[in-house]
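Some structures are shown below for you to check.
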Structure 1
Amino acid sequence: MTVDALVKYKHKNSVIPFEERIEIVRNIKCVDAAIPQEDLDKFKMWEKIKFDVLFVGDDWYQSPRWKALEQKFKKVGVRIIYFPYTKGTSSTLLNDTLKKMRAS
């Protein structure tokens, strides 16, 4: 689970603070553990906790970066599962809407 500081490169702020997001995820019945992602390097996290499945949005599928990561993870037995990207859901639109509601 990505910490708030890690998404600053997009020049955006999280709508739900990290501490709240991680508690939501930790309370999902099928989740064994939710661990803060404090580095964009997914392989560093694997070296730390040795997971066997990695989930990522399919907007990254077939990108040069993820093709390279797939090869790297394949060598250590990690399976990458791409979730459908929510094309109809815009975080920018959600943020703008919330800002307008707060200003009212």
Structure 2
Amino acid sequence: MTARDIIVAPVITEKSMAGTAFQQYTFEVRSSASKTMIKHAIHEIFKVDVVKINTVRIGGKSKNFARRGTRTSGKQADWKKAIVTLAPGQKIELGGVNYFEQ
């Protein structure tokens, strides 16, 4: 499994953006990834030193749909979130532009 397979996408929300002031960045990661795998993937992709990683499994929401007079229900997929804390003075830039910095 390569580093790009482990890190799915950055999570860009108001709460995750507030964490960038403390060198904390949030990523959606593969559900089977361990903290060690995430640490090596972040180091390989962004060339930064990872101090700490917190992971959370997020359960998918249940949704109801109405189509042509019939109601059906469905469920969004479960996913895993990793909150990565970097060494002081380091930051992550994507494509030359720092999307995380305010």
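Derivation of every value follows stated rules applied to the coordinates shown; laboratory data play no part. Since we're looking at a predicted model, the values are computed, not measured. Cβ atoms are built from the backbone, for glycine too; each structure is taken alone.
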Structure with the greatest value (metric relative contact order in percent (Cα under 8 Å, 6 or more apart), set 1, 2): 2
Out of 1, 2, which one gives 12, 36, 38, 11, 2, 0 for P(r) over Cα pairs in 10 Å bins from 0, in percent as computed from the coordinates? 1
From 1, 2, which structure was FRET efficiency 1/(1 + (r/R0)^6) of positions 28 and 76 (r between Cβ atoms, R0 = 25 Å, to 0.05) = 0.45 calculated on? 1
Consider the structures 1, 2: one of them gives -5000 for helix-only ellipticity at 222 nm (-39500 (n - 2.57) for each DSSP H run of 4 or more, over all residues; to 500) as calculated from the coordinates. Say which. 2
